[in-house]
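None of the figures in this text is laboratory data; all of them are computed from the coordinates on show. Keep in mind that this is a model prediction, so the values were computed, not measured. Cβ atoms are built from the backbone, for glycine too; each structure is taken alone.
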Structure 1
Amino acid sequence: MVDGAPLAALALDVALGWPAWLHARIGHPVALFAGIIDRCTRRFNQPQHSEAVRRWLGALTMAIVTSGTIAAAWAAGCFVRGWLSPAAWPAIALLAWPALAQRSLDEHYLPIITALESGDLAVARDRLGMIVGRDTGELDTSGLARAAIESLAESFCDGVVAPLFWFVALGLPGLWACKAINTADSLLGHKEEPFTDFGMVAARTDDVMNLIPARLSAILICLADCGGWQVLWRDHGNHASPNAGWPEAAMAGALGVSLAGPAIYDGIVLDKPWIGSGEAPGLQAMARARRVYHRACGLLWIGTGVVVWAL
């Protein structure tokens, strides 16, 4: 990728997000992945299969989703470049735009702050429930802030840095493969049944795809606040995921708060380790986390520009 497509795609995402009117008319490309994954799951993930067979069928599901995605993205890129060459990069940017989520993350995060500022915990819990997997019904302000900040930090990697990294590295096929794998992980990559075996390949593939982006995300967050390095290095391993702990530890260190810790999922308390050693986060930490996120995105733009220029 040696043209202006990555920066143009970032600009489109910031300016437009994924507009509601467009979503209402054509949906979102990620829904295509979800549909294919759902059909494969219903067909392949049967209780009568052994653990080994379910793992192989989960791998087959991933092969179907990723190979189809890579082929479609490659064909689209070839068509656009052949049709519009040598000025194809604006069209490539349009094809990449839906895969980035800078504005979407902000639009999901800000209403939680607004609801908490007005003292409406019910709305805050409802809004948070749209972006996290934990139970939100009993969370107080601190619990809501903690979960929202964790989600923002982790999603900075999953929704912004990772797809952009693979876009710059491998073009449209890399970007959309990243989104397909991330979608599969979110739907299948659970330790609980019925996905313990069937979703194993999805989870491990997502871990590989995010290996470098997670660490880049953590660096950008620390640079954005000029701090947090000690907590990042000390606590990044205090997470079940080999990647999610990096941006979360960076954000905890930057804000001087404690993240992670015990959380309730489907009525069961999971006693997760703490990340960070500061005070419990609140509204002030949430607002500051948003500013850190904005600055980290700005640094990502600068870094992308430097890499594209160097190439």
Structure 2
Amino acid sequence: MKRLLLTLSLTLAFASAEAQYIFIENFDVFPVTWTTTNQSEPTGPSLWRQGTGTQFNPGGFNGDATSFTLVNSASCVGNGTISNWLITPVIGLQNGDIIRFWSRVGGTFVQYPDRLEMRISTNGAATAMPSGATSVGDFTTLALTVNPALTTTGYPLEWTLYSYEVTGLPTLTDSKIALRYYVTNGGTLGDNSNLIGVDAFSIERILGTKDFFAANYSVYPNPASTVLNVSSKSNAILEKIELVDLNGRVVKSINPTSVSESQINIADLSNGIYLLKVKSDQGIGVSKITKK
């Protein structure tokens, strides 16, 4: 089983909280729910496909020989513009979602520069597809670009993490995410383009925010010197309470004996700022507390 991607930093945790993966594609097999379309000009035979185990050593991000997806310069016959697309099914996105994937070029050195875009359409199932090498259809949000200047050093030779935080959405929005292999002066006879791989694509969503905490839990006094009192609101049933220090270590953890209120003795803790994490049947909320 593949390792999942990177926990949030403690700084983000102070502002946000626990997270869950709402979408994961590890490319152990090529996903039949994704869409491919090659809009390169002149169009070549290559589409995004499963790794074959010969392009990268030892293989995918997690080492599996064929557990990644790839696309190459045969997207375009001769010399032209490569625009080869790999598109997710419809996914509900909201602000704060973190989209991540790993990518690298093939081979042991770069002679022919490559480029990858990640684009988003917020038109859901009605998304207009690209038509032609310069068209992006409804994928008008350019989330990130790997090697935008098409240099020989701009695309990594080792599996490298790329991430994007979703912003600008009014509410939960049906969307599609596209990986566009986009190389000008590329193709089988072009000065640019060779082969790229993508692996471990995921979308992570924050479960609890400060607003969520305020709506569901109460903590007092804050600052505190000996005891923290935690109580629930909105009929939330308390399940677990943790205190985490600035190094990310859990220094206190209790399972409340009451479903609506609990106390934590913090007299033995050093003075400073801690992260209070409260789990209930309503979700996980996070708040900063100060020990004085």
Structure 3
Amino acid sequence: MEGIKSVPSTVMTAYEIRRVVKIMSRFGVDAVKLTGGEPMLRRDILEIVRKLKDAGLREISMTTNGTRFAKLAGPLHDAGLSRVNISLHSLRKDMFRFIAGVDKLNEALRAVSAAMEARLLPLKLNMTLMKKVNDDEIDQMITFVNKLRADGEVILQLIELVVTDPEFYSKYHCDLGPIEERLNGQAIAVYRRGLHNRPRYVLPDGVTVEIVRPMHNSEFCMKNNRIRITHDGKFKPCLLRDDNHVDFLGRMRAGASDEEIAQLFKKAVSLREPFFTSREVGMPAVVPTQSCFRVCQD
């Protein structure tokens, strides 16, 4: 899978994915998002979706770059996929190639059409903003969404670049503050999602634009009710941390019972803490919570 150097034997199987999700459903988990990497590189992606559907989830969604999505959009819907996020960071071929690393804009656009035809709605278009790369395309992207349909069934998500490499971040990070101010001045309605306190702006033409700002955002952290599972079977309590993972796949393959896996899940939940706090001093304070958690990135 993209960005993964592990040998295939360390990657979770469809059965193992279903089993851990079924265990987590005891604690209120009822929605899963398949993300990555690139989930469409899994040859068994249809089987994974079917098994998750069999687990009784309320919603199964996916984030994809779209390059292999178009042919399977219908079968994925039939297997149980509810909706999809498609990464569409630019409508210009050169910028798309620069950001994605491949010349696959046409494939991504076909994925958008296929998702709409398969009724995988609401469809979200993820646009990670990069300074002096694609930050001048916002209006063009809004027009593109309006031509698709401007009834809230297609949502443009403007996403803040997060730190993976400090030099890259410093060069390309784009401040979403002025963009949000402009949208706020244009909007005919503004909503805030409880999750991450994300603002949604409904523009006069009916297009909905959502802002996702994770960096140095204590409200993003404090209102996060999600937990992630890595490809190699670890609970990941925080998107921006790699030092508090809890392995369950090794125990599962060694014969651990469902109850033992449930205890590992609870251990992972106990390690949850805001990465960014309002104080921004020292280590973040641990905030106990008893809310349910989603295994997804919306």
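When semi-axes √(5λ) of the Cα gyration tensor in Å, for residues 85-148 alone is computed across structures 1, 2, 3, the figure 20, 14, 9 traces back to 3.
A value of 2.2 was derived for distance in nm of label points 7 Å out along Cα→Cβ at positions 173 and 189; which structure in 1, 2, 3 was it taken from? Label of the originating structure: 1. Given a value of 3.6 for distance in nm of label points 7 Å out along Cα→Cβ at positions 141 and 165, point me to the structure among 1, 2, 3 it was derived from. Comparing all candidates, it corresponds to 1. Match the computed value -9500 of helix-only ellipticity at 222 nm (-39500 (n - 2.57) for each DSSP H run of 4 or more, over all residues; to 500) to one of the structures 1, 2, 3, and report its label. Checking each candidate, the match is 3.
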